[in-house]
Every structure is written in structure tokens, then in C-alpha cells.
1. Please compute Rg/Rh (Cα atoms, Kirkwood Rh) for structures 1, 2 and give me the label with the greatest value.
2. Suppose Rg/Rh (Cα atoms, Kirkwood Rh), for residues 90-145 alone works out to 0.93; of 1, 2, which structure was it derived from?
3. One of 1, 2 was used to calculate mean count of other Cβ atoms within 10 Å over residues 42-49, giving 14.4; which?
4. Quick check: 20 is what I get for relative contact order in percent (Cα under 8 Å, 6 or more apart), calculated from one of 1, 2. Which structure matches?
Structure 1
Amino acid sequence: MKKFLSLGLAAIIASSVVAQTAPGTIVDVAAGNSTFKTLVAAVTAADLVGTLSSEGPFTVFAPTNAAFNKLPAGTVSSLLKPENKDQLVSILTYHVVAGKVLSGDVVKLNGQNVKTVNGASVRVTVKNGKVMVNNANVTAVDVEASNGVIHVIDSVLLPPAK
């Protein structure tokens, strides 16, 4: 009986260690990194937390706080207002691609337009080892999440006017 209890306790300990080391959802990973405070605030204001916490998989081109700071003064605070929610949703979903696209797959996408969840496409280019999405530089790749992957970008992507 002691042997079974020991094995059971070992299994519980092992599973809790695995649960603690497994990455969370895209939202969890972003919320756990202070570099994405503005992005997390925007995702929350746009009511996209549930969507980006769902099964996915998703590929998110995640702008840093510094990327949001490049926008004209007052833009972020304006976008976070409830009356601008539709515009915010449009911008944020322009940063999301359905499916999990890892950095190793980007070479295959060089020069192609990739459809985003927004419905519009972003252009992926690779030149001299640098990856760009539209005019944003990809500064970090393959940040794993349980429901997809995050690639960090240095600019906010703005969808074309409809």
C-alpha cells in the first residue's frame, strides 16, 4: 500500500511540476511579460482575452510597449476608449494569423501576403536574415504558448482602410 501511495504522490508532484513549466495561453504569456503591458491592456479593452485564450492555434505578431509608444501622442488612450472598440478590434486582429507559424516556416512565406483574422493581409519578407511583417521588424521569434506562438515586433501594424 505504501508503494502505491508513494507512486501516486510522485505522479501528483510530477504533474504539478509539468503544469507549472508548461506555457500558458497567448494572453497568459503576454500578461506575464511587462514588455506587453500596453498590448494586454488593448486586448482587454477590445474584449479579445477570451478569443486569444481559446484553443487556437494562433500566431500573434505582438507589438511591444515601445512599438505602441511610436504611435502619435494620444492614439493609444483614444483607442482604449469604449467608443473606439471596433477600431481597436480591427487593429488587434490584424496582428493575428490563424494557425501556428513558427520562424522556420517564415522562409516559405517570403514575399507572400498572409491573411490575418482581421480579413486583410500582411506581407512577410525576409531579407539578409531579417524578417519583416509589413514595415515592422520581427525582434524575437517562437515565444511558445499553449494555444499558439508569439513573434515580437517593433511597430504596431495598422490595417488598410476599408
Structure 2
Amino acid sequence: MLTLQPITAAAFQSWQQQAIKAYAQDKVTAGTWPAATALTQAQAEYQRLLPAGRETTDELIWTIYHEQQAVGTLWVHWDQTAQSFFIYDIIIQPEFQNQGFGQATLQALNQVAAKKQVQRISLHVFASNQRAYYVYQKMGFVPTDISMTKYIKPASAD
């Protein structure tokens, strides 16, 4: 059985370091940020979103457990006025990927949402993360906005 438990202080520090690095890399891969500044930008973004760390109001950060084994983390913003959750981050540790834990995490989140009278769960997925996109679609998420980019090669100076 999969459960969500509030992240501990020690686990938060480890998760945040890992998540910031992964987010910076995702932004570089997406072409949004240059590699030279991506880590600094990601750190600033996390500081803005989590100014009080794991105690930040309306930010729910859980360790995902399966049979007492930590298999990942889940970070959700709770907008109580809009009765909505926004998933900022799901990390399933590499050794536990492709075993259904992502889907089980979303099912567990659905149960939490129902208890908190949340009416909508939203998220962002990077286009390069096709596996996650597939899982989200399978779990009932539908695209609401699609951003697209075309890269233009500079003309040669003749």
C-alpha cells in the first residue's frame, strides 16, 4: 500500500537539493534558461515558492512510502480559495520507476483532494518528459494550454 507522509526536515533538505538540480536541467533541456545561470535561477524560484521551507503555508510536501520504504516525494500547492491543487513536483526514485508508483501517487493524491474538498488538480509537464505525460493522460489529466517553440538558426553573415 502506498501512503503520503509529511516530509521530515532531513528529507526536505535532500529533496530540495535534488529537485532544484533537476528543475534547472529541465529548464535547460526545454531551452528556457541558459545552462550557465539555470542553477541560480532554479534556486531563486524555489526560494520564492518555499520561503519558509517545508513550513510554507499552503505547500504540501510528502514523502511517498510503499510498505515503509520511501520511494519518492510529492510537492503540491493548495489554493484553498480556488479549491484546487497544483502539482509542482513528483519524484519517484530511479530504482522504483516503472513499477506503478507514479500512478499510485496520483491516486493517493486524489483521496487527499477529496478529503480537502479540492475540485481540480493541475500540473505542468515538460514536453521532453514523455513518460510522465503519458502517465498523466492515463490518469485523466487533459491538456489545457500548450506552449510551443521553434528555434531559428541565425543567418550566416556573407
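1. On the way: 1: 1.09; 2: 1.00.
That would be structure 1.
2. Numbers: 1: 0.93; 2: 0.97.
Derived from 1, not from the others.
3. 2
4. Details: 1: 26; 2: 20.
Working through the options, I get structure 2.
Coordinate-derived values only; no laboratory data. Every value quoted in this text rests on a predicted model; they were computed, and no experiment measured them. Cβ atoms are built from the backbone, for glycine too; each structure is taken alone.
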